[in-house]
Structure formats: C-alpha cells, structure tokens
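Each structure below appears as structure tokens.
Rule-based calculations on the coordinates, nothing more; no lab input. Just so we're clear, the structure is a prediction, and the values are computed from it rather than from any experiment. Cβ atoms are built from the backbone, for glycine too; each structure is taken alone.
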Structure 1
Amino acid sequence: MLSILMPVYNERERVQRAIAEVLATELPTDSELIVVDDGSTDGTGELLRDGSRDGRVRLFTHAENRGKGAAVQTALAHAQGEYAAIFDADLEYDPRDLALLMPPLLGGRANACFGVRAFDGYTSHSFLFVLGNKGVTLACNLMFNVYLHDIMTCHKVMRTELFRSLELRSQGFAIEPEITARLVQRGERIFEVPVHYRARATDEGKKLTAIDGFRVLATLMRCRFSRA
C-alpha cells in the first residue's frame, strides 16, 4: 500500500480539489491519504473537519503552524503503507504522476524515486525561482558527489521504513534537500522520472521565498558534515 502524505497550510481554495484528484488517481497499489492541517488560519482546517471524508483519508491537525517538514513527519508517523509519498495540496503537481514513480520500487530497482520537473515558460514561477532550484541541486551534487536533477521536487516516493529511518530534523521546506542528502548518505541510488508541473504565481499563494534557498543550502551543509 502507498501512504500519500499531504501537508496543508492555508489552502482553502485548493485542498478539496487536491484531495479529490488524489483519490481519483489510479495507482498500481492500494493507497491511503494522510492529510495534516499545519495550523491553517484561512478556514482550511474548518473546511477539512466539516467535510465528509472518504474512508481512505485520515486527518491530523497541528494547533499552530510548524512548517512543511513537521507536517510531513506527523503524517509519516501515522503511515500504514509499505511505501510513502509526499504530495502537496497546492495543485502544482499532477497526482497521476505518482503512478509513474511506483514501478522502480515495485520492481525492486530502487528504494526511492523522485519526479523531475521540466521547467519552461508556461510552468515556471520565474527565472530566479528556476535558477535557485538548479543552484541548490548543483550544490547537492557537488557536496555529495551525485548527479540528480531536482532535489526540491515534492514528488518523492520511497519505502516507508527507509523514510522513517532517515531521522529528519527540518521543520520547513528544507526537509526536501534533507531527505535527498540522507538518502545519498545511506548509499541509496535515487531513481528519477519526468513529471508534470505548473508553478503557482506569488499572488496565487506561492510560499517559497529567497530565504528558503539559503535555508536549503544551510541544511545541505549540515547534512554533509554531520549525521545529526
């Protein structure tokens, strides 16, 4: 079974559609959806609690905003599947692509698979956003002597037991590079497949900022020189 971990923060306009699209997706294995409302203040939490839910959905709540990493860890702690995947509620990714990430794991070729985004004029947030993404990916490749294409992708699927063993610390968006770094340090060969992507504009709720880029680099440095 695949446990889909969905961190949610202030996504009132999108979260119901995101949940519906995930549940409608045909996957090569059974699935469950674990939604964590990370202290939303825009009515997202009330919307999730008041709505009737499919039996495959479980909802957990943080009393206050703790960050994407903390929400992912809460969801991961409750995962019941053999495999776990992160899927954001912002609709930038296509949940149908989760099916593309499963075959390498089901076939025993890898224990982790990432979805690589193709950035172009229609799907990209901005030149600086793409440059920053490529910059931190290059930094990761140099620090850990690997060749990956997109360490910040949300589309990460891996064995749940492996995911839990990474002992992640990052509370915010820096959980993405931390996952990558810890997998590489474990000697895991990360399988990569192309996925669809359409970035939101800032006025549509895009939450990443330049400050997050520096946090990502700091996280990579910490992981490179420390196992803690």
Structure 2
Amino acid sequence: MKTAVVTGAGSGVGQAVALALAARGWRVALVGRREEKLRETIDRAGASAPILLACPCDVADSDAVNAMAERVRREFGAIDVLVNAAGTNAPNRALAVLSSENYHAMINTNLNGAYYCVQAFLPQMRARQSGTIVNVVSDAGKVASPKAGPAYVASKFGLAGLTQSINAEERGHGVRACAVFPGDIDTPLLEKRPTPPDAEARRRMLQPSDVAACVLHCIEQPPHVIIEELLVRPR
C-alpha cells in the first residue's frame, strides 16, 4: 500500500487531494493545525477513513514538523509522496497596509513550512531512491498580482524555486518534484481577501477537486517522468 503525507488537509485543495488518494487505496497522513478539521476530512472519507491518520501540526514550526514526521514513520513507515498544500494569506495584504507580522506568517507557512516538510521526508526518499513531492503553488508564483499581495507572491515564487532546486539536486537520487500553479480556487482562503468574492464569482473558479486531479496526474506518472510545472486556470 502506498503512503502519502498531505499538508493543509483540513480544507480546500489539501482535503481534496487527501480524499482522492484515500479513494485510490493510499494511506494518507493528514497534516493541519486544527485536529477538528482533520477529523472532518476523515468523516468525509467514509469507507476510506481507516487508512487516514490525523496529524495535527503547524508546519511553520520546524520542531512540530519533525515530531509529525517521526509519528508518520512510526505509524506508516516510509512515504511515497509528500504534497505541500498548506497556505495562508491576510486581508491587509497590500504593501501600504501589510504588517511585519502578517508578512512573516505567510512566509513561514507558505514557504518555510513546505521546506521543513521536504527536509523531514526527503532523506528517506533519497535512501529508497524513490519519491514524489508536489508543491501546490499558485499562478501568483508566476506573475505578481495585487490581488495576491507581495508576501503571498514572494512565498509562492520561493516555493517554485524550492521545487526547481529539489529536481536540480535530487533527480539523480530517484526523487522528483512537481509544482502545480492554480489560478483562482473556490476555497475558504477566499474569505481572507479584502473583499471576498460572491457566489457567482466563486462558481466560475476552479474547484478543489480540479486541482486535486492535477496533483494526482503528477503523482501517477511513471517513475521516469517528471511534470516539473503544471499551470491551470479557470476558463
């Protein structure tokens, strides 16, 4: 049975990825800050729930990530896939109003959190000469947008660079990294916009399941294939 770790698994894209993997028979460690949200994901899994493990963890805390990784190793052994889907933003995101606290919170979760998770699980992938890391970035990691704000943009450009670095250094060790760059997605993160979009605008956006399908497409390629970047936007 294959095993994955998915961050941000309590809602949105992370939840959709975790449920899609579980439906395919994968064991999945669900990582997120709030245990009750992870339990909601498990409840939604139905018959697949027994192969899901709730691992409450703030990925912005490197010690917490290391403790989480050790728990996953004890429960599941080595993992095949890491999906970094955790992300945050803030309503006051423009340069004129962005606080230092909010800037660091976004960098710590969106970029540092992914880095901590990579460093926690990469050694076992390297030792096994096999592993896939998928980083859910954003099209704001391609082109800066006032809608996203500079801290979010900086974190996502950094995440794209981290993905490239993994491939540059680790492809010879059997490890591949894929960056998925979605456009607007109808997730709870939209509530953190200065003016949240209405129902009609959300209807036209990507759904979490759309992005999850892209993540699984990267994961399910033959081992010799790397989809290094996948850009997906609503029509």
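What the table shows:
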quantity	calculated
Which entry (1, 2) yields the derived value -11000 for helix-only ellipticity at 222 nm (-39500 (n - 2.57) for each DSSP H run of 4 or more, over all residues; to 500)	1
When distance in nm of label points 7 Å out along Cα→Cβ at positions 44 and 68 is computed for each of 1, 2, the largest belongs to	2
Label whose coordinates, when relative contact order in percent (Cα under 8 Å, 6 or more apart) is calculated, return 23 (choices 1, 2)	1
Read-out distance in nm of label points 7 Å out along Cα→Cβ at positions 60 and 76, computed value 2.4, structure in 1, 2	2
